[in-house]
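Please treat every number below as a calculation from the coordinates, not as lab data. Only a predicted model underlies this, so the values are computations on that prediction, with no experimental measurement involved. Cβ atoms are built from the backbone, for glycine too; each structure is taken alone.
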Structure P
């Protein structure tokens, strides 16, 4: 009591166990509590007008408890978009993601800015569940795959804000807050039917035999490789002695969406340094004969790639293959649905499944992670011919 009386009469400040200064200001005629936030910023808590000393002490005690147990939340001017952009940029600068992934993340941020204009520039402490709910209508104009990417980054932003004590709780964890569903119907990539596949092969072996993209398409159809992996094949990938083909990289894009040669396959994880997409598998006769045909022409580009745009001295781009498939489909009417290179991968995997090839063997050839359900859940269609063949077993 004597100590407090001395303070009230303008005596020296008291420092309580290093937790802050609690004293009475003669000038302001009120009690003051000064402390340091976890961020290192010095803060002052003042007794309010008409607030009793007891009530103020109670407020000071509550603040100290929050400081002690790590639940203290200081005022922050950080906006949602600042936290999100810093996270995406830091992840790239730390080497955790590729330039291509960084470019995709930045594209997703731009989509978030359009859909969530009502809160992206708000201080994160002022954003409410209602703000999130009100942005859903705009999100639904995008595909479900894009909505998923946006939702992941929105969740991550609030998770970061909570972990760094910028918000008292993560509003994205509210069980009533659900991810919206797109108004657009999901596009399912179907494999070519056996009839369509045979028609394509026949066209490539006859009318389009001399086209520069012919071998690329057949090689993807015969191996199930991703188009970027086919276009990244080089002489060192081929081992005629052991009759094998090795896939260890892919064409990719930098953060400005320029096509570049990647150092790994699509499934490489920077965080672990593991590339599950790197693989070596035996060449069947179709693949071996095709590779021998390709190598019969002199490989003269500096990268030793099997496929190269000699006219422009650059990589052949995946979109060029898709444009060609679109043209020949319009010309020869191979399939009634959209025709692009990824359907060739689907077709290979589907034929493997229809012919009873072990799922682990398929995953090894096409570069899927062992145990992943993606091989069956996404890539496998069943042709009508195969269904009819299977039904004969019960007749």
Structure Q
């Protein structure tokens, strides 16, 4: 195999974060918060380094965490799951990788709805699979069952689904979930459901797990993330939830990827989940406040924005903001000349990219957001000046 065919593109997040560091820019690109974690969970992780094991954890995860994850979802979604449904992974991206590498055979087709998290498609291709892209379109980013049906062939194995949706901030409702479910049922497809943002809800909205729809629990593999729930993304503690037979199939692949996740972090996450959900309303309010502060500042600077109901991402409509530069050229101008990094949206597509949108992360302290908004105001003026 030639070196050219083995190349994997550099992530847009890595590219823009490196550019931010190189130019001393405010980084509103890569999606990590700088506030919002529950201190008792962090303190527990530090204590467990001293008091608990620092050797390999069981590959499927500490039983305490598997039980805590199952209890958490029984409490929130009234799902009948137990620890045998749960596989602990080193972040949700590893859960996604384990699912794809375990279940996709060479030549299998996998439907991906774009714009999509940029790990999905390289992982599918590394497994020997073929990506079938279904592009959602702004401003609604709506899922239509007929669009999905047109992408199905006799070789289709699975759908990769993301809700709440990165990068658009959409929270798909029951009607759109049923559009995914009906195609999966009609064609006997698996659905790898990336639900890591399930608790980062910014308005009075309800998250509905795909597996709770009729005849879906046996075909959905849910990927979740303690990093997103607790705003501790660097811990890389995630999990897969599926029917026990499917979970065991994925666990056999997981053991050859990372094998296990740090036990002190697992134990701390288990403690946090067991103690209840009292931190969730405050976390949501803080992120919603950060979104509103960002939206107000950007609108005053002349930008036009799409709605963001979940995640901590905001999409900016460049043409509606009077900017004729495409997303890549605007992102380059913003980081190099105005001092702020944002993420162009076109790398989240392949066949028919949207080139007039950028994404930014608002999960930052007020002073960081204010610096970022001021820099984006400069970028707007520079872009209009040509």
Structure R
């Protein structure tokens, strides 16, 4: 698969090359070729540690390149050492307008499936911590972030939506269509003078949008947070942006979850801290949305107890090959033992007794990353099913 690598900074060391880079690539999902941009900070190459991944989704009619520039996460990623993927939406049927199908259509593009496949592909190819995969987005991308929180909670650790809520199809009656299988940390950043996605909800652009406060209360109930928030007025450090920010935190949720809301008083349909995209809606400069989102994400990790952490076979008495593999995984061991094959969610998919030069049929496994655990000594090793 052809890749175009744009390097912003090249650092040359003895016998090695590392660089901050944006890689453009494609992925076939549901028979359709989809594009994305992946930003890799230079620090990623400094060690073998698994790194967080942020999925950052553009708004309606926008694209991955514009979202990368507009939200400007790169300097934060360079310091904190996480990866950012900017997936590309598809065309709304009958138009050339790009969008995310956040339950806007009962049929058509399945963007939940695409993004799920994208996560699996990136985990298989890069050193990404599957317990630290986050989703954010602007406008339509914010709607899609809520969709992922509802429908892909087994892979998404937390979400942050900027200027995007839910539509009535996503939400249902009293949130009946949103059924995540675990508590979900949520951040919402929204201007109360947003005329594109109104803070108080209602019909617009052919969509019936749910009010921001309704969405917040749904997530507070779902996470069983304290219903009384801590409310703080953000210091008005920029008096020329024509808006202010109010920060509400609902804490004490299950598994340590919180729900946070930045209500931008007199703020428009914009990404706070960014360059203004129009002059008739205020862009708040008292907060930097990208920094606040990372600060929020960095507090949460899906229950690590559900993940088998990789331990290399030091002085190993068992080895696996080929790796990556296809339908057969070969095992060479000098002792009779039982092994388990486990997915990235910690689910045991197969157990089997093995001895010297054993073969395991894994044709039924989907493409992705797995762990093999020696049940005798508890050691694990990672392999990839192609």
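Points worth noting:
- Which entry (P, Q, R) yields the derived value 71, 49, 44 for Cα extents along the principal axes in Å: R
- Across the set P, Q, R, FRET efficiency 1/(1 + (r/R0)^6) of positions 97 and 241 (r between Cβ atoms, R0 = 30 Å, to 0.05) reaches its highest value in structure Q.
- If distance in nm of label points 7 Å out along Cα→Cβ at positions 185 and 297 is computed and equals 4.6, the structure in P, Q, R: Q
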